[in-house]
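What follows is a set of structures to go through.
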Structure I
Amino acid sequence: NATCGKRLASIGLENTEANRQAYRTLLVTAPGLGQYVSGAILFEETLYQSTTDGKRMVDILNEQGIVPGIKVDKGLVLLPGSNNESWCQGLDGLASRSAAYYQQGARFAKWRTVVSIPNGPSALAVKEAAWGLARYAATSQDNGLVPIVEPEILLDGEHGIERTFEV
């Protein structure tokens, strides 16, 4: 996974499954973690992964009172018919994936979509973001997962604070 790969690269390690597993083992087994963290958003690989000593990461989180969750969106792609705006993919197969994630121990899900100010947001981008987030939330609830809805508004650009507030 790219996020973990960046962290490993920053300390001179190759992005391999074994290194990702060791890194995540270090994180989830940190003494006292449950005193400060109440929930953890996991990537799919992590949800199904065990620590280096063979214990499921989800079980270790639960033992510390940390609720495991899962990132379910599949990333941003160009939104056709827009001003070079993006939308989030991943609704295809979400119901079956969500059911499997629940069985694996996830109890909440997170979906992030982006609305960009410099090129819009166009009515189409806002509609697609809202529709996608609503479909994701309903599908998550249907499968026992509490949805965390993350509409991210990118603030980059030359616009003023008034435009930011408006969006």
Structure II
Amino acid sequence: MGLGWDPANPDGLLVGAKKDIDLNAAALLFAGPDFVDVAYHEQLTSRDGAVRHLGDSVTGDGDGDNEAIVVDLTRIDPAITTIVFLVSCYTGQRFGQIENGFCRVIDNVTGIEMVRFDLADAASHTGLVIGRLHAPHGSWEFTPILAPIHAEHIADAVPLVAGHLG
């Protein structure tokens, strides 16, 4: 999963100093209905080493993905049934206050972008459930969800994603 954005102009002005906005990408790991692990800016790797957050950007400076999460499906603990990907605004701003915000999911084997979402489409929210990886029939599948939530931190988001486990 890739997440990108640019610093915002305060109050929507076209000129002036940019305001840093800290978005965060996260992957929440579930065993059935139970939240058991996470990879995000404060814990970069899941306990099994299969899910890795590649580092925190607190400003959105730079081109392309500012944050990324990579999953190695061959290393996932067999107890894990679902991985939910989400984006949240750690500094509390709503997505409508950022510029050029997007999140995307790419198949690392094929390089194909499976889903891309413009964060402006969730303008009044501080969080977004991107989608889930799950293995209902023995092989992993990605299902887009794209459900806005109000969450600034992982602790806020966990109870809100329970309805999206499949």
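Just so you know, all these numbers are worked out from the coordinates, no wet-lab data involved. Since the structure is predicted, the reported quantities are computational estimates derived from the model, not experimental observations. Cβ atoms are built from the backbone, for glycine too; each structure is taken alone.
Once distance in nm of label points 7 Å out along Cα→Cβ at positions 7 and 39 is computed for every structure in I, II, the highest value turns out to be that of II.
Among the shown structures I, II, from which was the value 16.2 of mean count of other Cβ atoms within 10 Å over residues 23-30 calculated? The value was obtained from structure I.
When relative contact order in percent (Cα under 8 Å, 6 or more apart) is computed for each of I, II, the one that comes out at 23 is II. Which structure, out of I, II, was helix-only ellipticity at 222 nm (-39500 (n - 2.57) for each DSSP H run of 4 or more, over all residues; to 500) derived from, given a value of -12000? Going through each structure in turn, the value belongs to I.
A value of 0.97 was computed for Rg/Rh (Cα atoms, Kirkwood Rh); which of I, II is the source structure? It traces back to II.
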